[in-house]
Structure I
Amino acid sequence: MKEKIKRDAVATKAKIVNNAIQLFSTKGFDATSVDEIAQACGVNKAMIYYYYKNKSGLYEEVMSTLMEWIYTQVNNSYEKNLHEPLLSLKAFIDTYTKHAFQYPYFPALLLRELSDSGAHLAEKMFSKMRQIFRLLSQILKEGEQLGVFCEVKPMMVHFMIIGTINLMVTTQALREKVGESNEENLDVCAQCDEEEVSAYIFDKIIKMLKAEK
């Protein structure tokens, strides 16, 4: 009986988090109510407060879950393609781009937190961010050791990748607006999709990092 209760609790929490991810990503933190999340999950509001102290606690869990998904997918690729830093780096860029486009509020939050020096960033979320950066550092350093990459400064490369993707996602509506009234015909990448952004970043990062033979 205890095992069944435990399984039910895990399933309920997963249902709450998955529905909260969709709502937070679509509407943002402020515009999403606990009532809406409860309705989407088919549970009462008290159940959500039972597992999570408040909406902020649930939001922290949502963001941590998204970062854990990113880490897990990239790490699986890294372990599968040991000593293949190009494949691992491509998986890192592809995976982050996919999640950023699928959950656009995710990069928006990270940009706000970084602009505030992470003053309100919960430790659990900060820990996940470190984990992702540590994995990218491993990929880059392995590439350097194998002679695939030239001398690498992981933090700078990390910001080039993550920063570009975050800004591309958060400025999507603005770039589309500029594109509609673009009298000077400037290329603002208004129609750039997930695949194009990911491929472009990978291509330019590789050209910058490739060691001379």
Structure II
Amino acid sequence: MNKILIIEDDNSIQKLLSSLFKVQGFEISQAYSMDDAIKVVSNEGYDIALVDVMLGDGSGFDFAKDYLNKLDIPYIFLTAVDDVYDKIEAINMGADDYIEKPFEPLEVLARVNMVLRRKVNSKKELICIGNVEVDMKGYKVISDGLEIDLTNKEFGLLKYFIENKSRVLTRENILENVWGYDYYGNTRTVDMHVKELRKKLQLDCIKTVYKSGYRME
């Protein structure tokens, strides 16, 4: 269950957001002021926070700088002020998003879920290629919820392409970095493995570059 801290001094907005996230299965903590937020923020391991920029007793920006950044809690600002400089400041301090009031509740939910997915993916080092997910740490490749069975060399080849996306890689480059400098096979080995990798991934993202090698787009 995800834990969300909602810092908002407008009772109607607080009630609306709390009800929305509670229905979605979130564990809710409410704070109506800077003082409330300071009291609760360190007591729970929050997955994300929604922060009103203009609180009655202080600035949401200051709270984010002093507490959320230090606790490494992702946060989204809520504000009634349409000011480009505020948006720039929010981005520079590390905010994950910035939503202007009035807003659609379902949009807030969608943006919160997006930040949470990004948080999970960053921990896993998850790379998405079309409908294929590559867990770089877990050495797993998932397509439509099913794991694709890759050999060690096939995964190493895929990993090398991902790490060098958009670059043209010669067959010799690939042999040296995936098979090792002491490999005595020929470049046809690369072609065979690329062909098999394309077949298993069912994606046309590994392009053949005429008389050069391959490139992942």
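What follows is calculated from the coordinates using simple rules that are stated; it is not laboratory data. Values in this document were obtained by computation on a predicted structure and should not be read as measured data. Cβ atoms are built from the backbone, for glycine too; each structure is taken alone.
Structures compared: I, II; top value of relative contact order in percent (Cα under 8 Å, 6 or more apart), i.e. the largest, recorded for I.
FRET efficiency 1/(1 + (r/R0)^6) of positions 41 and 137 (r between Cβ atoms, R0 = 35 Å, to 0.05) was computed and gave 0.40; which structure, I, II, did it come from?
Of the structures listed, the value fits I.
The greatest value of mean count of other Cβ atoms within 10 Å over residues 89-96 among structures I, II is that of I.
Each of the structures I, II was assessed by Kirkwood radius over Cα pairs in Å, for residues 105-144 alone; the largest value belongs to I. Computing distance in nm of label points 7 Å out along Cα→Cβ at positions 113 and 177 across structures I, II gives 3.6 for structure II. In this comparison of I, II, the computed figure 2.2 for distance in nm of label points 7 Å out along Cα→Cβ at positions 25 and 73 is attributed to II.
When Rg/Rh (Cα atoms, Kirkwood Rh) is computed for each of I, II, the one that comes out at 1.03 is I.
Looking across I, II, the calculation of helix-only ellipticity at 222 nm (-39500 (n - 2.57) for each DSSP H run of 4 or more, over all residues; to 500) that yields -11500 traces back to II.
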